[in-house]
Structure P
Amino acid sequence: MAKPEPDPIDPNELPALAQATMADAKFPMLATLDGDRPRLRPVSPVKTDGFTVYVANLKAYHKTQEIAANPNVELCYMDSRHDQVRITGRAEVLDDADAVQSIWDSNPLLRQYLGTPDNPMLIIYKIIPEQVRFMREWALEYHEVNLGLG
């Protein structure tokens, strides 16, 4: 099987291409570590701000323990064209009450299942990107998305 030969990508277009892939894919896979074992599961972001992704979780879920032990995570989005975005970063508990309330207000499913934003079981993780990579189709070549971090 020959390696796909996608059209060249203008580096200035990478952020827009990556964000379009994220929007199309909707549900990324979240990778964590459980001791020395990788764990992967689909998640439903409750907010996306550029490449910063917010994910709701319940304290009883196993990924809570995994993230507490090692906050280094990766999100992988794959859209219908097989374009990929990988966001490597750190998951931090969102403790800004106004930000939690804003996310709560814009997510009917949170309200339906958890009652109130001060539900003691609720955790919202803010995944702060350290690296974002984009790959078109199955080209097997990732392109670094400039995050403007310096």
Structure Q
Amino acid sequence: MHGEHLAWMREYFKKVYKTPILENFLGLKLLELEEGKVAFGFKAAARHCNFYGTVHGGALASVSDVAMGVACVSLGRRVVTIDMNVSYIKNAPAGSALTARGRVISNGKNIMRAEGHVYHGEQLLVRSQASYFVTGEFSKEDHPGKLKKD
């Protein structure tokens, strides 16, 4: 089912990221999607920045949470964030092209753990880890009807 689930997720991101949800506000673009791993592109706009003109820590934390959570969902699991640790290493100015990567490091029955990294080119900006509570599993019935056609 995972191949079908990943195909559904790719279509989901194309459709849903055009709506007013957090991922759309952040301007995330799906770059890579595999079982347990994901990468998003993100162009830091002025709306994502603090008064210093650098990307706001809250925006970077949100991008990290999305990347790690989607990595968990790519394994067919429904999850919600329990806790998250974010280490800010360096900042980036408005207009920077950023990449957020998430990877599952533990796929437990009730709790999953993931790690995330946000980069500006090769420069590591953020390192994060999070725990996710597994609320259920996706089934084949979840996929086809959940994306409404325009």
Structure R
Amino acid sequence: MGEKLNKEMEQVVHIEKSLRMIADIVKQKGREILTQFPITPPQFVALQWLHEYGDMTIGELSTKMYLACSTTTDLVDRMEKNELVERVKDTNDRRVVRIHLLKKGATIIEQVIIKRQDYLNDVLKHLSEEEVNVLEQNLSHLYQEMKRE
């Protein structure tokens, strides 16, 4: 019984390390790709959240990014100046200001994502079709399990 537990823990250690190393590579490659665009990594993260989830308040965006509201406000100020986002009044409550992704910001996000997908496609060419299918299924399953937590 103890041997099985040790093997399971060893697998967990290897999986965690692999995920961490993959995340580091993806982050590094993402930053290399971002150098081709007029945005910083934190701006990319903010634009990505807005692209994925729609308009948000500064507080909501701060929570998603794990940043102080003051830091997020500065970030949004710079993005607004560069015409990537705009502040809009909430239609239901005029006291609430939401951050809205503009076309220029959406276009940049879409271009960056396409370049990231191209990179991943190049990496996956070294795997068989079956390996890619299994990887996709397992990653999807892992994501669903982690989302439940």
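What follows is calculated from the coordinates using simple rules that are stated; it is not laboratory data. Every value quoted in this text rests on a predicted model; they were computed, and no experiment measured them. Cβ atoms are built from the backbone, for glycine too; each structure is taken alone.
Look at distance in nm of label points 7 Å out along Cα→Cβ at positions 109 and 133 for each of P, Q, R: the largest one is in R.
A value of 41, 23, 14 for Cα extents along the principal axes in Å, for residues 5-68 alone, calculated from one of P, Q, R, originates in structure Q.
Structures P, Q, R were shown, and Rg and Dmax of the Cα atoms in Å at 19.4, 62 was computed from R. Suppose distance in nm of label points 7 Å out along Cα→Cβ at positions 13 and 85 works out to 4.2; of P, Q, R, which structure was it derived from? For distance in nm of label points 7 Å out along Cα→Cβ at positions 13 and 85, the value 4.2 is produced by structure R.
Thinking of P, Q, R, which structure, once relative contact order in percent (Cα under 8 Å, 6 or more apart) is computed, gives back 28? Source structure: P. For the set P, Q, R, ranking by volume of the Cα convex hull per residue in Å³, for residues 37-100 alone places P highest.
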